[in-house]
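The data blocks that follow each hold one structure.
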Structure I
């Protein structure tokens, strides 16, 4: 079963304190688009059945900022880490990534997240070595 990434409704994370939902948004809009894939063993063919082929939202004209399209590749992550080590600002890292790949739809937020993940991983290894 394949469905739209905007199907369903937003579920806030389970925490002890009540989450502040004021001024927040969600991509979820209960979109009904669904399709199902079948594999026929006799003919070795795949079939796709559309259960509901209509989206209840506008499709994005560009993929800029999309979760999957803007994902950094392995070599781009290494480039971000290398430039972070030499203290390059994130805007320069993003410009460098866009110069290397003209079709890149990566945004500054994804550069910040990659830097943060690397730093947190580095801190965890330091803590585990000290214990």
Structure II
């Protein structure tokens, strides 16, 4: 997989993957123009959407309809540190809570993003020539 961010000045960038583009910016309160998602919103949006897809997949395998399925991710920041130390993934749907809880447990193994958070990869930073 390859994703590329192109800086446009200030706090603005576009992110491209395959044939898709997403605008990234910071809110006005942080010096941006609020023209797109903050990078951390994309990070946790990836987790929320991946887990929603994993829940849908687990339910489909058992012919269960999770109508009105929503996954919300809430990230907690420790003081003023530039990181998050606690992330809560909450799912809701129009099914009995016990049924949804069972699918939440089953879906964990299908979500690439939560699996990556659970066992973080090594991150390597390099500088290359402009192509």
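Using the calculated result 2, 9, 15, 17, 18, 16, 11, 7, 4, 1, 0, 0 for P(r) over Cα pairs in 5 Å bins from 0, in percent, pick out the matching structure from I, II. Could you put the intermediate results ahead of the total?
Values: I: 2, 8, 12, 12, 12, 13, 15, 13, 7, 4, 2, 0; II: 2, 9, 15, 17, 18, 16, 11, 7, 4, 1, 0, 0.
Clearly, the read-out refers to II.
Among the shown structures I, II, from which was the value 2.7 of distance in nm of label points 7 Å out along Cα→Cβ at positions 58 and 90 calculated? Could you put the intermediate results ahead of the total?
Values: I: 2.7; II: 1.8.
Derived from I, not from the others.
One of I, II was used to compute distance in nm of label points 7 Å out along Cα→Cβ at positions 2 and 18, and the answer was 4.2. Which one was it? The read-out was computed on structure I.
Values in this text are rule-based calculations from the coordinates and carry no lab data. Note that this is a predicted model, so its numbers are computed, not measured. Cβ atoms are built from the backbone, for glycine too; each structure is taken alone.
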